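K.L.:
Have a look at these structures, which come just after this line.
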Structure P
């Protein structure tokens, strides 16, 4: 069974949080193309799950411009072993900084000894069910391409600007699936 609640960010609109009762298992933008895709069964709205209070406090701090530690929240997203490896790398991206899909692929190749493509990393990043909390918005394409983003590029830009990322070196792609 999975529970849900809403959280108003004041910056990028409403987020939906999901929990298994113990951990946060999802956090999605209003317009997220993969909303709820990692949750089995229906989401039952319940604002009174204690871990939602923890998540609200964490998000309050983030949207006030603080850098709360991701490990302060119990997280338990559903995904393959490879996706968990990539999501682990996302959690290591420092507040206010960015990396590329290629950077993550090279890190994973070094650590696992197996070939990892930027496209495979992109697929895992694109299926991150914990938006904002696990910072997929900090991942860029090669040469400064902002690339597609599940919450839309305007949302990605707002999150990066919120973290005071220098946006001068980035550009919007002219075509793509998640503009």
Structure Q
């Protein structure tokens, strides 16, 4: 795993050494940021189910002002801490500890966010609730992006589905304006 572009281009990130954590692939992150490119400079980014912190750190590398990672697993939080130190982003990358769904029900420090990225486990049963709660963290003109299994349809928010879905192998990115 590495930072793909920007100020930290080429820096390697530490990957998990245990099973059960599925980091967003470099290729899928590249696709994500190619689509979001005009929105990233100066943006406040929320990375929920952050895992390694790769999405948040990629955003910071590409000019985001602030990134907040929400992660429940203590091993993953330690991994995010190590990765933000590797790229020198301790000051602009915050970590919020706790259950994602519960965290999304209250204002998160640094918000509202211009970009909200949700990467729940692909088999998560509460996907509709998580996406709806994540949408509440968006700034007025912000975008929400859901990474999900390409075999599963993205849920609607307030009756409206995503404006765009991009598939890449077993994964898909759904964009909600």
Structure R
């Protein structure tokens, strides 16, 4: 991985990420109902979901936690145009408010499928939070309720975002020059 470091341009460092997550938690907390369930979209949303739920707990909003594993990218750099549910919810959400949490919003396909899935499971309400929202040239089926960062239209890695499964664990967000990757 050290040989790829020059091809990564750091856009947000660890401290900037933490500050954005805390600000977002302060925006979400007053709107979050009692008995809420935070639903992390796997795999990329795990880092953001962990930080956001801890920040919410620090504000007195200890939410239940669940995950939904959806896949639209696989190991590629472009969406397949469809979303596959690889693992569904593990706890009941019937009659409870749900907060769906994801790392990045680009095509909107994963978030739309997650919202549909959670509503079908009987959630009383469904809101959405994403760490990064990227510009997209086409209309998207929905817009996230909460966004921590308006990202540039570049290929992002780190803080849960990946390229072929790699780079998710970087403690910062970086742009990856895909033309440099063999």
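Each reported figure results from applying straightforward, stated rules to the coordinates on display, with no laboratory input. Nothing here was measured: the structure is a model prediction, and the numbers come from that model. Cβ atoms are built from the backbone, for glycine too; each structure is taken alone.
K.L.:
Figure out for me which of the structures P, Q, R the number 25 belongs to, where relative contact order in percent (Cα under 8 Å, 6 or more apart) was derived from the coordinates.
P.N.:
The read-out was computed on structure R.
K.L.:
Okay, moving on. I have 1.8 for distance in nm of label points 7 Å out along Cα→Cβ at positions 33 and 169, calculated from one of the structures P, Q, R. Which structure is it?
P.N.:
Q
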